[in-house]
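Throughout, read-outs are computed from the coordinates displayed, never taken from laboratory work. For clarity, every value in this text was computed on a predicted model and none was experimentally measured. Cβ atoms are built from the backbone, for glycine too; each structure is taken alone.
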Structure P
């Protein structure tokens with residue numbers, strides 16, 4: 001079995017700048033992954049290198065939800081909710097990983113959406129396209145967190161697989177902080193599938209969902 005690459009062989013820390021947001025002024029940090037050239041980001045606030053568990057979110061890129069306000073998922077609302085929680089606490093980190101569509105890329109995610117419109121659920125659509133249900137890799141988190149001296153997280157997630165991934169990397173998850181946001185008529189089935197097939201710990205289903213996703 002090949003040895004795990006050292007942190008400096010996986011990605012480079014490049015630069016940082018201040019990033020004012022509606023909730024707080026964060027510091028934005030940039031990393032470049034050697035194998036792909038992808039640029040990954042970290043947003044930090046407060047003193048996060050004091051050894052105490054850090055309120056954290058590991059967020060995979062979702063252009064449609066984070067930028068284009070899609071209601072088909074809960075990603076954009078989770079991103080905003082996590083930043084608000086960090087701002088309220090005055091201390092925390094958000095890792096923004098460039099692995100769109102659970103790792104299948106933007107165009108393939110759109111193809112998966114078309115299959116969902118034809119009746120497949122989010123897991124079935126990925127499988128029909130020849131991908132894993134969830135193709136994300138969290139290996140980059142370890143050197144990114146090490147850059148800031150972080151060894152323990154209070155992780156904002158509904159995904160137990162993400163907790164397992166952190167602990168396999170040697171990062172302690174001292175607490176899981178639920179991030180239950182924006183269940184709506186457009187994403188209700190999607191969230192139910194994440195719970196039933198991917199093990200996510202979700203909020204209760206909507207009592208009623210109007211047909212065709214109309215609110």
Structure Q
């Protein structure tokens with residue numbers, strides 16, 4: 001854990017497509033903090049498992065792969081990136097097979113323990129904004145800057161389908177809503193570190209807010225608290 005009180009951590013949690021990534025990146029830029037996407041580690045693990053034809057339904061196979069692979073982190077333009085066995089997964093982290101399997105990988109307690117420990121080491125990059133599903137509850141529960149972003153499921157599905165349309169040329173809102181609903185259920189009912197609102201977290205419902213409004217609110221509060 002970070003006992004270095006000179007390092008600030010802004011923890012931003014929330015369900016899929018609640019705007020976490022966009023908001024977290026912008027908040028990090030405004031504050032000149034380093035941005036960490038905790039979900040990318042779980043997606044990276046999923047990508048590697050699929051790549052190595054590991055049976056995701058067999059946790060011991062996933063853990064065996066995890067213990068063998070080499071995960072290395074580096075920061076570029078105040079964004080933490082990583083390689084697995086020397087390879088950068090890049091855009092493959094956002095592919096449909098990874099999206100559809102990541103919740104199962106993330107539910108394996110051994111995977112979470114391993115990746116939470118890696119995430120806690122990120123303070124070596126200085127002040128950070130970290131987004132995910134258990135940052136305020138598990139990774140940095142002692143942070144004074146904890147936020148939980150939410151939005152109505154329909155609005156989240158609309159945003160995600162728009163994102164997919166831009167990336168892949170297709171985005172069926174009802175299909176996306178089904179996928180998000182399944183993911184929410186898996187995330188909030190898993191035994192290890194389920195998605196929940198951290199104690200002391202400020203809940204921001206962004207359904208009718210712009211990204212700029214959400215970012216401005218968080219930045220203003222952090223700056224006021226830090227006196228910057």
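Table for the structure above
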item	result
Relative contact order in percent (Cα under 8 Å, 6 or more apart) - structure with the largest value, from P, Q	Q
With mean count of other Cβ atoms within 10 Å over residues 39-46 derived as 20.2, matching label from P, Q	P
Among P, Q, structure where helix-only ellipticity at 222 nm (-39500 (n - 2.57) for each DSSP H run of 4 or more, over all residues; to 500) as derived comes to -15000	Q
Test item: semi-axes √(5λ) of the Cα gyration tensor in Å calculated as 29, 20, 16, pick one of P, Q	P
Structures P, Q, by mean count of other Cβ atoms within 10 Å over residues 23-30: label with the highest value	Q
